[in-house]
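These notes open a run of structures that come right after.
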Structure P
Amino acid sequence: MQTPQDIAAALTRRAALAGVAVMVLTTVHHVIGAVIYSTPWRLHIALLSVPTIAVLLGALAVHRRCAPTTAGRAAFVVLAAALVLVPIVWIGVFEGFYNHVVKDALYFLAPGSPVLLRLFPPPTYVMPDNALFEITGVLQVVPAWIAATALARRLLGPRAARSSLVMNG
């Protein structure tokens, strides 16, 4: 039987690695967009992705090595804050969900509607015209959701964590 510490460690690792996956996927997505739309400015995402991945993996390593200590707890706070701010909210909610899921849904359900054009005005936004770009944009939500749920279960404590690992393997 897993101890509460084992479960917390597994959820922390799952959240961190899902956060790294968000950053890798968003980098791939932005490179695709830079090439397809001849917009090299989209490559700026590397300036966010590389340091975010370094913070996530560094904080995870310190937390794993020193979990019960002040340094380990501080590393977890850094990890949780970085996860919430960048892969979960900025990329998952804003970039993946708003910029792609909502835009694509409105585009296909109400093409040309004033709401679509008000929420996603050209030239800032490009209406869906490339499946690979839109699919990779939408997919950013998946690892962000995994990171968010693992982190939430980790923060809620052993009972929630135990039931989550039993349900999710």
Structure Q
Amino acid sequence: MTDDVTDGRDGLLAEAIRLREQGRQEEARARLVELATRYPDDAEVAYQTAWAHDVLGLEAEAVPFYERALATTGAGALSTEDRRGALLGLGSTYRVLGRYGQAVDTLRRGAEEFPDDGALRTFLAMALFNTGEHHESTRLLLNLVAATSDDAHVRRYRRAIESYARDLHETV
């Protein structure tokens, strides 16, 4: 008889995450791939499997797992924090793979869902740069710097920076 806590989905997932956290990335990935095969509709398993591929530099292999995790809705959907991480992970992965339009779309969706997340806006700015949207990229970064900088000099000029961010061609 198997122990449900140890051998069940939750126990196996927890063990795979532990392996990843211990730096045993390949072992964690193998366990997660097995889990994803066993639980193909499980958003959390798909997200963790995507992450395991990403940390190993296997971005192309991570994409379908990210997509699967984000496509799951309803009771089995990702938690808010995992959804935030999956949107950033997928968008960043698309960018690394040169799929810049998909990166922009994914990261823009993430920034709209999580407007307080500076990392999503930063990665969106990088993807916008890759698509040649330099004005929008710079605008996003200037607003982020103005809103989040601890630098006293930046804080002193916050209003001016935000004003110029709205129209970078303005010189007055």
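Every read-out reported here was derived from the displayed coordinates using simple, explicitly stated rules and does not represent laboratory data. If you're wondering where the values come from, they're calculated on a predicted model, not measured in any experiment. Cβ atoms are built from the backbone, for glycine too; each structure is taken alone.
Calculated for structures P, Q, FRET efficiency 1/(1 + (r/R0)^6) of positions 10 and 154 (r between Cβ atoms, R0 = 25 Å, to 0.05) is largest in P. For FRET efficiency 1/(1 + (r/R0)^6) of positions 82 and 114 (r between Cβ atoms, R0 = 35 Å, to 0.05), the highest value in the series P, Q is held by structure Q.
Sorting P, Q by relative contact order in percent (Cα under 8 Å, 6 or more apart) from high to low puts P first, with the largest value.
118 is what came out when volume of the Cα convex hull per residue in Å³ was calculated for one structure; which of P, Q is it? It must be structure P, since only it matches.
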